[in-house]
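Multiple structures follow.
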Structure 1
Amino acid sequence: MPRPAFALLLALALPSAAAAQCHGTDLRASLTAEEQAEQQAALDGLPYATGNHWLAEKDGEVIHLIGTIHLGDARLDPVVARLAPVIEAAGLLLLEADTAAKTRLEQRMATEPGLLTLTGATLPEVLPEADWQRLAEAARSRGIPAVMAAKFQPWMLSMLLATPACAMDLLQADGGLDAQLQDLADTAEVPTRALEPVDTIFNVFNAEPLEVQAQMLVASLPDQDTGADQIVTTINAYFDEANAEAWTLSRVIAQRGATDSAALDAAFDAMETQLLTNRNRAWIPVILQAAATTEAPVVAAFGAAHLFGEDGVANLLAAEGYSLRRLPF
């Protein structure tokens, strides 16, 4: 997975409090004129490219779509205050993983070590020696002993290596918007439900053979000097409600050091299909069923990267006949 894209996933998918601890430069200001034109071409005509809160309505059914960030940040405080009445008036809150789903996941992780670690061949056994040594050194620089790195699932090690050093001690924090909306729902006694099975992400990451995953891991070894910049850029774009800009920027930045632009584009396309498009499409029946069977409004809150685009949740609901309008965030 391309390194800048992993930084985006860290911000919009990985629970930590990196935003409050990492100090970096917003990379949007560093784009050349050519890069700006490339990004603008990607953004032109992209549905729902901006906005973190959309209202979808059809035949009396009301669905609030809220793009979330899974990182703790003080800027979320006024956002949560504004969204509190929305949650309190809801009949159901849909999340990527609600409390019950997280509990099931924790139970599985405790009893199924293969979810996070390799149970057969280890990374040194499937990689050329030179590649393994590069990977081992990158792990050691993050405080991860090589003997431990050898046994991680490639996707898990990729996320650990993509985490800026400023955030390494905060990986277990859970102060993102999703968690805070769950707290609001619990207090207001609003039921919650998960949008997808708890093992969806594991299945997505492990779809490729181990050898292919390991090769992609080596190809995307992170640049520790810019990790904080990538996180900060994504977080800033989120609070600007410009999530499509963050996503397209990650591809533009990745091309700066690419030796094979076509291969990089193919990797981005595959990642977008697996992590966003396929999941978005799977969520639509869940959202529609919830709206049809819940008298009060339904709130669907998920990582903001799932909102925009032709295959984004907002556009997919529009295709189902819902009218959408942007609300204050």
Structure 2
Amino acid sequence: MAQSITTALREAMAADPTVVVFGEDVGPLGGVFRVTDGIAAEFGEHRCFDTPLAESGIVGTAVGMAMNGLRPVVEMQFDAFAYPAFEQIASHVAKFGNRTSGRMRLPMVIRVPYAGGIGGVEHHCDSSEAYYAHTAGLTVLAPATNADAHGLLRAAIAYPDPVVFLEPKRHYFTKEEVDTTVPVPPIGRAVVRRPGVDATLIAYGPTVPVALAAAEEAAREGRDLGVVDLRSIVPFDDETVCAQVRRTGRAVVVAEAPGFASVASEIAARVSERCFHHLEAPVRRVTGFDVPYPPPKLEQHHLPGVDRVLDAVDSLGWEDAA
């Protein structure tokens, strides 16, 4: 996935001289995860450069650039490192288009390496998508595959308004063949990764492989689970999600972030409202626990896994259906 993102950045910078990339250690070093490796050498340090350790300043500078004709792509290095920049994001990045009645747009991308699964500690493994999804004016994307990381980043850079691009760190070194000539996927469109008839697993970003693995295990037990990959948290694809849930009558949302007041909560509410007369059981959620991110030795217990997903599936009222 890291290489897919690097390729998308290179392609966008080659096609559009207004695209600039900056953040902490993204220049000659190539970033902590080497996502920007070689870009400064290829395009020059005026288009890919390092910044001070000042996240608020990084995003604030990007706002000024976007106001004046550039398309900045900034990296927050780690998910929780973005919190000092949140005032800029919530007060200016998200609101500028509305503040100017659409006369001034901010075409900028905030890349956030996010979520756990790498044996990191707090401030390095947060799932902070709910903060961005709740902030009106932001588009929030969370790719789960290498192909989507490439295509959706190209779409995000070309987008006329600000995008928060959440990159699951545990997938950076996942190998997958990617055809970069395939048309860019549209922003706001989910995809059914696996059709099913018994229940629907809804996931995004780092939990999509977990959902697919759970569906494989369930198939060995005689249950046919569908898997929907949201890809885009905001805007949300109600049509694709609800079509699959109406087909199965049962749904489980799988997400790493704590469950209270979460994106998973919003998904469960939307599905319940729109699919109520098709549901055979309440919508279940399998999430991280409502605690700060734990130390590495407890990480496997905190993150949603196949067993927890299958336990939720088992609770969906199958006895009543029989």
Structure 3
Amino acid sequence: MTVEALRSLPKAELHLHIEGTLEPELAFELAQRNGVTLPFASVEDLRLRYDFDDLQSFLDLYYACMAVLRTADDFRDLALAYLERAHADGVRHAELFFDPQVHAGNGVSVDAVMDGLLEGLRIAGERFGMTGGLILCFLRDLPAASAMETLESVAGRAGDLLGVGLDSAEVGHPPVLFADVFARAAELGLRLVAHAGEEGPAAYVREALDTLHVERIDHGIRAAEDDALVAELARRRVPLTVCPLSNVRLKAVPDLAAHPLRRLFDAGVVVTLNSDDPAYFGGYVAANFAAVAGEGFTVDELATMARNSIVASFAPDGRKAELLAELDAWVADSVEMPRP
């Protein structure tokens, strides 16, 4: 099934780093706006650097580009550029990750970041009828004390957030280090998610569940290495926000044929499809659906993953019901695509 056909499939996107939607053209536009010099000769030069050996090689480039984001207006424009693309890809509800610790290091306040992103979401709601919200992510390769300080700095604005997450370099930074931070976030009424099992072991997935008490696991693909964990994820209906094209680009898997998505799906795990950092990984969410279709997933199975994304979202129940009804209508109008 083509990308164009899958763009009409109603869906939510639950694993999306808004800074990872910074296309080279916008990066240079914002650099000029803010008087920032990027260490790249041109848009073309920057795009040629998008060949990564692993997660860390991506993060090095990712953080360098984030230096162009300086004002609330920059974050509004960044969010709107993504939300317009996402709307064209059939995304009806988007939950945006953001990394305030990086921006703080660049001299940008968390209030400026949040104000700009929230304005982008508000405008997208008016223009496209989209809903969504913000998930503040802590950098796991910084001390937990920094994460706690960041969390306390937004405690008075907890109502402007959906939840908190945990991202950045995974190996050597287990979830348990952030148990107190996540407990405090829960006290503030925030929903809890965490990256686990992307490059880190399946044990990190279990640890995120048992010590952070997260509701969703971001990535989670290495859970497939632990049969008991897979069964537990399926039994507890814990959603995994899987990012297939990202996993290939960062060499977490050699190719899509080797991706554990099929095993997880067939085991009854609640998997969703997402784009992660699409400006860097060569595909927004509809491209991820199309890539998975190319590996033999049927239209009905793709619709199930879209359904999972809606149910697993933090949207209000009434909004979920609207989107599920829209999805049901899409399925009724669709013809089953046989698996090869």
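Any idea which of 1, 2, 3 comes out highest on distance in nm of label points 7 Å out along Cα→Cβ at positions 93 and 157?
Biggest value here belongs to 1.
Please compute relative contact order in percent (Cα under 8 Å, 6 or more apart) for structures 1, 2, 3 and give me the label with the greatest value.
Checked 1, 2, 3; max of relative contact order in percent (Cα under 8 Å, 6 or more apart) sits with 1.
Laboratory data are not the source of any read-out in this text; all were calculated from the coordinates shown. Predicted, not measured: the structure shown is a model, and the values here were computed from it. Cβ atoms are built from the backbone, for glycine too; each structure is taken alone.
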